[in-house]
Structure P
Amino acid sequence: MESASITVTDKDGLHLRVAGAIARAVQSYDARVLLSCNGCRMVEGNSVMQLLVLGAPQGARVVITAEGPDERAAVQAVSDILIHGAGI
């Protein structure tokens, strides 16, 4: 199991474009990826709707957890999107 904790820096928080980028990235890895915001509910990283329900605003701590053969790469990809935005 691999995990990382990232602070959401986008002024709009985890919005639709970022959620879509995360879901697309997660679907390309052989790993189950879960995200939680400020220690609350865990959501599937491959679902745009679940990511939006997470409601992570700017400044929120998001914990990314992955399990599977590609867990390290999946966590890194999601971390990069949260840090740099959906335009990476």
Structure Q
Amino acid sequence: MSPRPLHETVRNALKEYMLTLEGDDPTELYAMVMREVERPLLECALQHCEGNQSRAAQCLGLNRGTLRKKLREHGLNGDTQQDLT
């Protein structure tokens, strides 16, 4: 059995989130989703690359400087063991 495509998982999570709003309209939904997705994306890439920021940047399609900036923005130091606890 193949894994469910990521976009389906995201769609289902967003539908569930909308239900919790009980009819209210969300505000700044795009920015919120990007914030919520970026941190675990960075964490998972670093974990997959065993903390090697150059490899993680390449995996993400970013240059290393951009990755380091994003890590700082999210309060991550690149130490996957410490960051994931």
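No value in this document is a laboratory result; all are computed from the given coordinates. This structure is a prediction, so every number in the text was calculated from the model and none was measured. Cβ atoms are built from the backbone, for glycine too; each structure is taken alone.
One of P, Q was used to compute helix-only ellipticity at 222 nm (-39500 (n - 2.57) for each DSSP H run of 4 or more, over all residues; to 500), and the result was -20500. Which label is that?
Computing helix-only ellipticity at 222 nm (-39500 (n - 2.57) for each DSSP H run of 4 or more, over all residues; to 500) on every structure in P, Q gives -20500 only for Q.
Supply the structure label, taken from P, Q, corresponding to relative contact order in percent (Cα under 8 Å, 6 or more apart) with the calculated value 20. List each step's numbers first, then the result.
Details: P: 44; Q: 20.
It traces back to Q.
Going by distance in nm of label points 7 Å out along Cα→Cβ at positions 1 and 17, which of structures P, Q comes out largest? Let's see the in-between values first.
Working: P: 3.4; Q: 2.6.
With respect to distance in nm of label points 7 Å out along Cα→Cβ at positions 1 and 17, the highest-scoring structure among P, Q is P.
One of P, Q was used to calculate mean count of other Cβ atoms within 10 Å over residues 49-56, giving 18.1; which? Kindly include the intermediate steps, with their values, before the conclusion.
Working: P: 18.1; Q: 15.2.
Of the options listed, only P reproduces it.
Looking at Kirkwood radius over Cα pairs in Å, point out which structure of P, Q has the largest value.
Details: P: 12.2; Q: 14.5.
Ranking P, Q on Kirkwood radius over Cα pairs in Å, first place is Q.
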